[in-house]
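Every read-out reported here was derived from the displayed coordinates using simple, explicitly stated rules and does not represent laboratory data. The model shown is predicted, which means the values in this text are computed figures rather than measured ones. Cβ atoms are built from the backbone, for glycine too; each structure is taken alone.
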Structure 1
Amino acid sequence: MVTAEVHSAAALRHSRQMESHRDRLPDFIAVGPPRTGTTWLHRMLGGHVGLPRAIKETQFFVWNYSLGLDWYRWYFRGAPRHLPVGEIAPTYFDHPEARERIRTAIPRCRIVISLRDPVTRVYSQYKAWHRAGLVEGPFDYAAQCDQLGASSSYAFNVREWRKVFGADNVLVTFYDDLRSSPQAYLDSICSFIGIARIDLRQARDADDPVNPSDTGPRSMRLARAAIRLRDALVRRRCARLASLLWDGTFLFRLCLSGGPAQLPLAPEIDADLRERLRPEIEDLEQLLGRDLSSWKLPVTRAQRSGAISSRA
């Protein structure tokens with residue numbers, strides 16, 4: 001009889017635990033694109049909102065959707081009831097499937113978009129993905145733009161996110177503002193997602209560079225294997241093990257660094273890309289009513305040196 005009661009109590013506790021995470025889906029998602037300060041934002045919001053447990057990105061609405069909503073909810077289990085739940089997911093930005101899937105699952109989700117000088121951003125992403133073994137060979141925008149994505153479609157994707165979720169539910173932010181006034185930048189996001197202001201003077205590592213990608217991997221094969229292993233562990237819900245291979249950890253640096261230095265973008269390539277992307281930048285200026293003249297100008301050597309300690 002006692003044993004039956006114990007089993008019954010355990011079953012009830014398990015049922016309550018399941019219910020506690022079944023009804024939690026994100027109230028907001030920061031959709032990127034990559035290399036626009038999303039890791040810094042994840043770091044600053046930690047402890048102030050409910051984030052995926054033990055990992056940074058679930059990749060659910062892009063690559064893991066077939067695993068089902070219960071799989072996704074599992075990563076938000078135990079999130080504090082009094083705080084909004086969110087995910088920082090920079091790969092969602094230019095994926096139409098992600099937009100539609102989020103609308104279906106979370107129609108009132110709030111969306112945070114972060115934009116960065118498209119030339120600087122795409123080269124930063126190239127270096128990060130080259131370090132991870134996802135892109136091989138020297139930087140070649142014409143050949144690699146489909147892989148690196150986003151930079152040539154800012155205006156289109158902002159329009160699409162607004163169309164799907166409504167302009168009032170989409171906040172567009174700029175990496176330039178993060179660099180010039182990080183507190184004001186974070187304040188705007190906190191207000192939008194409905195949490196108290198986070199004082200950066202009290203925030204740990206607020207000024208530390210995030211995800212520097214100044215060198216390639218010592219071995220492309222090792223880098224690819226590490227990323228595949230991390231993604232497989234995430235899919236299997238082995239979040240703590242996966243976190244050992246997340247950005248900045250010892251194993252991450254061991255597997256994804258130690259190779260040749262990644263040089264700054266050549267001035268002639270920088271200038272050519274700015275001219276190529278000028279129509280896109282001007283379209284975005286009209287859409288958002290913001291002067292983006294600095295994105296049209298070639299980056300000077302001084303500016304390039306000052307960007308080494310960037311938040312990415």
Structure 2
Amino acid sequence: MDKNNKLTLLDCTFRDGGYYNSWDFRPSLVIKYLHAVVAANIDIIELGFRNFPQESFLGAFAYTTDMYIDSLNIDDHILVGVMIDANSILTSEFTIFDALKILFQSKKNSRVDLVRVATHFENIEECFEIVKVLKKMGYYVGLNLMQSNSQSDDELLRISTLVHNWKLVDVLYFADSLGSMESVDVVRIISLLKSNWTGNIGFHAHNNKGLAVSNTLVAIENGVTWCDCTIMGMGRGSGNAQTENLIIELTEKYQLHYKVEALFNLILSDFSPLREHYKWGESILYNLAAKNNIHPTYIQEMITDNHTAM
């Protein structure tokens with residue numbers, strides 16, 4: 001990592017971890033988490049998704065409304081983000097402009113700083129309008145490219161040029177959605193994106209092969225300045241790069257300002273029991289899924305289904 005490049009550490013525990021508990025976290029845990037991540041000097045917390053109403057029950061972090069965020073009294077020293085699924089905007093009954101006006105108010109009236117737009121490659125062109133509206137509303141905007149490892153060199157080059165020419169996106173993320181990446185894949189994608197895109201690049205790792213932290217460190221060494229993590233790796237399927245492990249590596253390697261000790265009580269008293277209950281993490285099934293390009297959601301459902309014989 002170039003010493004002149006500031007690293008941005010984004011913890012998305014409630015957003016990605018919500019795939020295990022329907023985004024319904026205990027209020028006492030939420031309070032402890034918010035205090036801990038501020039004390040640990042985490043740069044950004046991505047609290048959850050911003051969604052239209054759903055038919056089935058989902059907890060507060062599936063919607064992460066401004067009213068709910070205001071009730072949390074989050075410390076001003078940390079930035080706050082939410083994620084939207086581009087497909088939910090594009091397939092709604094509303095125009096893109098109207099859909100976003102329903103979900104978001106102007107940044108000046110919102111505690112949210114960052115909105116990340118998660119998209120599959122086939123929908124990227126249509127995300128231009130989404131990003132443009134969000135920027136006009138005053139938000140810092142990230143574009144999150146899902147299942148990046150399945151894309152050809154030519155497609156990654158095309159997308160890097162396309163997004164660069166928009167001159168709207170603040171950080172271009174690529175996600176290891178299937179947990180299939182190894183270090184060579186991380187380097188390949190970064191190199192291709194950097195050929196045309198000159199802004200910030202972010203990386204979201206999954207831990208199917210137990211490589212989430214090491215892949216994130218490789219990404220940083222190759223120019224990524226934003227990286228995702230979650231407490232104890234809590235996230236869909238096998239989970240993500242563990243915040244605490246990543247902080248230990250970053251502070252040792254780069255003498256950065258993060259404080260892992262601020263997370264210890266939260267991990268031991270709250271997230272260790274959660275992991276014991278939901279059993280996320282690296283396993284042979286997730287490893288095999290990654291090698292065969294099977295989405296981790298299928299494995300998660302199989303493991304957590306009480307009717308499945310294991």
Relative contact order in percent (Cα under 8 Å, 6 or more apart) from the coordinates reads 22; which among 1, 2 = 1
If distance in nm of label points 7 Å out along Cα→Cβ at positions 77 and 125 is computed to be 4.8, which of 1, 2 is the source?
-> 2
For helix-only ellipticity at 222 nm (-39500 (n - 2.57) for each DSSP H run of 4 or more, over all residues; to 500) computed as -15000, the structure of 1, 2 it came from = 1
Value 11.8 of Kirkwood radius over Cα pairs in Å, for residues 93-148 alone was derived from the coordinates of, among 1, 2, structure 2
At a computed 14.5 (mean count of other Cβ atoms within 10 Å over residues 141-148), which of 1, 2 = 1
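Consider the structures 1, 2: one of them gives -0.29, -0.71, -1.15 for log10 I(q)/I(0) by the Debye sum over Cα atoms at q = 0.07, 0.11, 0.14 Å⁻¹ as calculated from the coordinates. Say which. Intermediate results must be reported in sequence, preceding the final value.
On the way: 1: -0.29, -0.71, -1.15; 2: -0.25, -0.64, -1.10.
Label of the source structure: 1.
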